[in-house]
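Below you'll find the structures, each written out as structure tokens.
Each value in this text was obtained by applying a stated rule to the coordinates, not by laboratory testing. Remember, predicted model here, so these are calculated numbers, not experimental data.
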Structure I
Amino acid sequence: MLIAFAAMAKQHVRKEWEIMRVLHLLTSGGIGGIETLMRNYAGYSQHENVFLFVYSGGVIADEIAAMNKEVLYVPAELRGNAARLKWIMNRLKTLRLDVIVSHHSSPIFKLVLACSRVLLPGVKLVAYAHANAADIIAAHEKGASIRKLVHYIGFKSAHGIIAISGSVQKSLEHVLGINKKNVYVLYNAVSIPEVLPPVNAFSEKPEVVYVGRLIREKGVQTILSALAHDGLYKNMHLTVVGDGPYREQLEALAAELGVSQAVDFVGLQHDITPFLLKADIFVHAPEWEEGFGITVVEAMAYGLLCICTNNGALPELISDEENGFLVEAHSASALAQKLAWVKANAASQQSFETIRKNAQKAAGGFNAQKYARELDAYLMTR
């Protein structure tokens, strides 16, 4: 079923399938959740998709190009967003586009939407919110009021708005004053193996894994502090997959807490499958209101026992004690108690097996093919 834009209710909906020429605006082509989502989408979409990377290329951009998709880059010699914006607008006029989709939260993308509303009147504009609105505008950092205004103008310039979760949908209304009825919720997708791995027995010393960026907001410090509670690190091992500006502080914290011998920082990995296959438990304890949680769904697909905090969109993915566990946010002690309880009850695994199989079943609803069909249909709406 096609989903109509609330803001375009007076216009008609195409009655037959029509291929659209769609431009996706992205900041860079390196490894990241949005980039990976778009690569997966490119593989299944029926539209003619063009991907424009504003600041740099990368391995994901190369993979999209290898799929014979049109990939464009803003010239690297351009300096400053004013010059980039001018180049982008001139280039957009030559591309014969039906739709422009703005993905990342960089303010330049919202300015592209605002300019396109005036200069490209025949093109449909879609603003994609991939994070909580407070994080999009960096509400706690200097210059937030200006960024808020720019994003408000950008979202208001769009003909349609997509949010990656109900949590993000509500945040757009709360922070930017955008009526949530005008925001379509489209959950992210992950690459799920056609044959799901079997749910293996727990290891005697459970292997815990975290996958994601190493920034303070992702809360890896809470996981490390939890391991330090009552010597929990002696009975578990944690692998931290990912990299970022907070890695050095996290490694120092692990040493300070005395848990370094139970923690491995393995850096950024293009393929996280080996780490999910050998793990028993997946932990995600963000400090911010997580907009979705792609790595959570990936872990669920592999039958890991997922323990997440109860903030942001995570309760939309995890039903406590049904397909995983939810614990109080911002609490290392609450996380430690749950980890200790899981370890103590690992010998009696029947209930854990049911939870893990439920997780695999739930993850199946977030597959890339379904996502591509739904996004394709949304973009075709008039």
Structure II
Amino acid sequence: MRVALLTPDFDPSYGWARYAFDLAHALIDQDISVTVLTQRGADSTPTDITSQPVLPRLVPPPRGFLLRSLASLGDVRRALTGCDIVHVVAEPYTPLAALAAGSRPLIVTAHGTYVPQTAQRRIVGRLYRRAYRWAHLIAVSDYTAAQVRAALPDANLTVIRNGVHVARFQQDVPAPAKRGPIVLASGGIKARKGTHVLIAALAQVREHVPDVQLVITGRQDDAAYLAQVRQQITDLGLSGSVHLPGQIPETDLLGWYRHADVFALPSLNVGGKFEGFGLVFLEASASGLPVIGTTGSGIEEAVVADKTGLLVPQHDVDALADAITRVLTDDPLRERLGRAGQKHARQQDWSVVAAQVRRVYEQILA
């Protein structure tokens, strides 16, 4: 069996690309051949997997993306030669994949907001709906599946939650420079990630844990929001307590995961966008970190409430501050949540998840 994965990039630096990177290597371990189709000019290409940079650029998204997709149709069809299944990792490529796949089965992973939103658009929605209905959808959480079914009641859908390479997050890596208890957040600086809520909560946490430090890693693409966050840090007198290193090397990120004290990310549902699963919580759990997230999204399936971490309402600064303070000042609780988190993460190792994906492939081919 040869599977083609369609993804903008093939590296572990952000959502779509990380999912493709991890899934591809886990499928190979399942004795499945993989071809990766990436966008032209992709930042990185695999050295151990067949790769073809034939897709239109998606990150950052250009104007007229669908028209660019149609212009790529011939190249994509040729790149799919010899493939048995076409698996779209980045949902915007679905119409292109549906046209290029021909009679081959089409799989689309629904990570969160994109499928339900595009299915309801006025102009291009019909094209997306037709492609989604022809495909078999894999939703990364029950929450995401419910949102997809609300927009596409007749969708052919299977829920397979995100996976994590547990061993990767348990490596012995050097500790970063620490000047106090560390609250870690990763996934970038975005309003939907609740960065402003987390910073406001930190100001309250400092009243109980004066030397607490907050490290927020990941992309900083929204310049206006980043400026707002920097001003908030200054206004709250947190310049020496909040660190925004942006995207950092893999070893450095693993170091923070391994040596921080708690992971907190108060994601928000904003403008119809939501957290489809919250892979970063699973990564933090694999590292042995207690985790703190918000209710009302797929995070509730990545965090087992009061077992691997704590859940608080969205937008609730006081509840978030209380949860962080509680974990930082209660050593037995912190250790218990961390141990349970590692056990939970092992149940979601990519070896387990890839076997579930393989079964979907086999059922469709049969």
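What to note about this one:
- Origin of the value 2.6, where mean projected area of the Cα convex hull in nm², for residues 183-222 alone was derived from one of I, II: II
- Value 17.4, calculated as mean projected area of the Cα convex hull in nm², assigned to which of I, II: II
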